[in-house]
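Pasting the structures here.
The numbers here are math on the coordinates, done by the rules we state, and not lab data. Here the structure is a predicted model, which is why all the values come from computation and not from measurement. Cβ atoms are built from the backbone, for glycine too; each structure is taken alone.
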Structure I
Amino acid sequence: MCRNLSRNLLKAAVTHQRLAAQIDQLERDGLLRRRLTLDSPQGAHVVVEGREYLAFCSNDYLGLANHPRLVEAAIEALRRNGVGSGASHLLTGHSRAHARLEHKLADYVRLPRALLFSTGYQANIGAVTALAGREDAVFSDTLNHASLIDGVRLSGAQAVRYPHGDLAFLERALANSTARSRLIVTDSVFSMDGDIAPLPGLFELAERFDALLLVDDAHGLGVIGPQGRGALAHFGLHSPRLVYVGTLSKAAGVSGAFVAGSAEVVETVLQRARTYIFTTASPPHLAAALEASLELMQEEDWRRLRLRALIASLHEGLRGTRLLPSETPVQALIIGANARAMALSSALRERGILVPAIRPPTVPVGTARLRISLSAAHQQADVGLLVTALLEALHAGETLQGSGVRGN
């Protein structure tokens with residue numbers, strides 16, 4: 001027994017040494033990720049380890065995450081419903097608050113029915129795996145979010161990846177497909193570039209080749225379209241073949257997601273999505289807070305108007321840099337090398353500004369970037385401070401490179 005114990009301990013030690021070596025390699029490659037711990041509510045200004053920062057790293061695009069109406073709605077629901085839901089939606093976890101929110105979400109995005117999920121990741125995986133199987137084909141943009149990519153893998157369907165936004169490639173792939181059914185999946189606003197998918201062209205191909213079109217509107221809901229109703233409303237698209245996934249943890253400021261579409265599509269997802277069937281329902285007080293958020297998103301158009309003004313100011317201030325074109329709150333400043341992106345992010349943090357460096361595998365190798373997230377909670381002066389600090393940091397970096405001194 002002692003010999004077996006020693007052998008097992010040795011094997012465990014070898015495994016841990018291998019894991020430690022992998023972590024060390026990530027650090028050498030500039031790919032090790034570290035968390036920040038906030039000591040304040042989410043907002044344009046946050047406190048991290050006792051220091052206040054101007055933050056451009058949150059997806060709270062409308063500045064609703066700490067809104068008093070959402071807080072009060074959640075508190076009232078906590079008193080009424082308690083803290084936990086206690087079960088999955090298909091047992092006893094589906095409360096009146098959940099049901100009411102689903103009806104209001106469907107009405108908001110102008111689709112027949114909506115199904116509430118606990119997270120956007122679960123919603124995308126659940127929708128894709130429920131709507132496609134081994135006899136089907138799924139056509140996915142190469143820059144789609146990881147949740148869509150994982151959903152395609154888990155579905156067992158034939159996976160066809162088309163180059164980013166390449167409608168001609170997708171048309172040929174659809175024409176050559178002999179699958180039982182076809183599903184096109186795409187982000188609406190791509191989360192690392194900020195560009196908007198060519199949804200009218202994708203929809204035309206879906207119509208021509210009898211495919212469903214699933215649109216993940218995580219970064220579009222609340223931000224684009226009339227009253228923030230999202231990408232479908234932005235382009236005026238209406239059809240039973242549209243499957244809509246909206247995320248409620250970004251512009252809506254709370255948590256969760258939903259799948260919306262025809263009654264048949266949503267019922268299929270309810271019956272077949274393992275990420276819906278086999279998980280506990282989100283707490284009812286979150287549904288109550290989201291109901292309040294929906295009201296604000298429709299009532300307060302000034303938030304989207306401010307966002308547009310802030311975006312314009314950022315592009316004007318960073319003219320001549322490698323800031324990608326984007327009319328959304330997601331603004332990507334391409335840097336290139338991992339180490340330089342990390343050095344710039346650190347330089348901004350020293351100045352009291354938080355902007356994350358995004359590196360592979362989240363983005364392609366050689367395109368490490370600063371991802372600037374704008375919010376209606378920001379002021380024009382905040383963007384001015386960011387622009388000044390960024391230009392100074394970029395200039396300092398170029399000076400160091402020109403003198404042969406390397407950053408960290």
Structure II
Amino acid sequence: MTTLTTMNQKELDRYGIICRLIKREINGTEAARLICLSIRQTKRLKNKVKERGAAGLIHGNRNKSSNRRLPQSERLRIAKLLHKRYYDFGPTLAAEKLRENHRLVRDPKTIRQIMIDEQLWRSRKKKNREKHRSWRQRKASYGEMIQFDGSYEHWLEDRNGTGELCLLAAIDDATGQIIEAKFDQNEGVFPVFDFWRQYLEKHGKPRSIYLDKFSTYQMGQQVALENHDLKTQFQRAMTELRIEPIFANSPQAKGRVERLFNTLQDRLIKEMRLLNLETIEEANIFLKKAFIPQFNQRFAVQPRNQINLHSPLTAKEQKELNSILSRQTKRTVQNDFTISFKNQWYQLTKDQPATVCKKDEVIIEEHLDNSIYLRLRGKHLNYALLPIRPKRASRDLAWVIPRQSTAYIPPPNHPWRQRFLEPRQTVKV
């Protein structure tokens with residue numbers, strides 16, 4: 001029976017050179033140079049070819065099972081768990097969960113191959129380079145620059161009807177630590193202000209914030225781009241707090257926070273699924289108490305400088321923080337000292353901490369707790385909420401205002417009235 005020997009191109013080239021060596025067409029030194037081996041190894045290959053022919057150049061372990069091969073029973077168990085619980089996990093995260101929850105310690109590459117065989121994973125194609133981008137070195141100190149953004153996703157996979165949520169996250173550029181993260185309904189002014197209120201009270205003020213040009217952070221209209229005095233609520237608040245906002249011109253510019261969301265969309269969603277979290281409150285508790293500390297412990301790096309550049313809030317900033325992180329709108333005081341705002345009328349009272357004149361421009365503050373404050377020259381004004389809109393004074397007035405009578409009409413018990421009211425006496429003659 002003839003045995004079929006399969007050889008690759010490298011082995012075929014070696015076999016041709018060894019055959020020429022055996023035929024003495026070339027010497028051993030030349031043969032060793034051509035196949036890039038030592039003279040001793042070349043002699044060994046020559047002897048194998050003489051004894052076994054071309055099969056002497058094939059490795060002896062070819063087509064044999066490895067001594068380190070994964071046992072079939074364990075492989076079947078891993079495949080079953082992957083199909084049941086980790087069907088959409090990546091190889092690295094699946095390997096971590098198999099180790100933590102099932103004590104199956106295997107290399108992620110081994111898990112990856114099993115997932116490919118079970119059609120749970122596909123090899124990713126390399127992306128074509130679109131544009132050359134130069135590498136930017138990390139900032140040197142913690143708190144020097146914070147990358148901030150929001151990511152919309154079905155984070156709780158619509159459990160309990162949660163729908164699409166927004167994850168707001170701030171990551172330090174120097175260390176790669178997630179400093180603060182929070183789930184909310186959207187990336188509007190109030191959720192962002194509430195996020196930064198918690199951040200500032202806990203960590204202090206960073207030197208700068210790196211973010212995109214979303215409408216919450218920067219105006220996109222042409223008139224706003226030409227007039228730098230026009231600012232969003234976020235820009236105005238950061239200016240008052242003396243924090244520099246830096247706006248990225250592309251997602252790649254703030255790649256650290258973008259890559260963070262890619263990682264969280266893979267890992268965080270699956271972690272919360274395993275714990276069966278159903279509400280935003282449960283997700284935020286898990287995020288702050290469990291996930292973020294584990295994430296930072298594994299992925300954070302040491303900064304070049306150990307100094308913390310976060311600045312604590314001053315006493316004045318602490319006192320005015322709720323006012324600074326509020327939505328502010330300007331309104332004009334009417335002639336009757338009323339102010340209109342969102343179809344509601346406010347009557348300024350008589351006693352005020354500041355002098356109020358007609359046509360003064362008042363700032364209306366909408367705080368995070370939905371309370372309304374009226375501010376003029378740094379003072380909060382006193383007001384009363386009007387149930388209905390005040391009626392405008394009529395302009396159709398009579399051309400003559402009748403004079404009111406001022407004559408005094410005495411009451412019936414007046415003394416001079418009493419004399420006439422006494423009964424008349426009869427005189428007898």
Which of the displayed structures (I, II) returns the greatest value of relative contact order in percent (Cα under 8 Å, 6 or more apart) on calculation?
I
For helix-only ellipticity at 222 nm (-39500 (n - 2.57) for each DSSP H run of 4 or more, over all residues; to 500), the calculated result is -11000, so let me know which of I, II that is.
II
If distance in nm of label points 7 Å out along Cα→Cβ at positions 90 and 306 is calculated from each of I, II, which structure is the one that comes out at 3.3?
II
Distance in nm of label points 7 Å out along Cα→Cβ at positions 106 and 138 gets 2.5 when computed on, of labels I, II, structure I
Matching 1.06 (Rg/Rh (Cα atoms, Kirkwood Rh), for residues 74-265 alone, computed) against labels I, II points to structure II
For FRET efficiency 1/(1 + (r/R0)^6) of positions 34 and 338 (r between Cβ atoms, R0 = 25 Å, to 0.05), which structure out of I, II has the highest calculated value?
I
Assuming 87, 26, 19 is semi-axes √(5λ) of the Cα gyration tensor in Å as calculated from a single structure, say which of I, II it is.
II
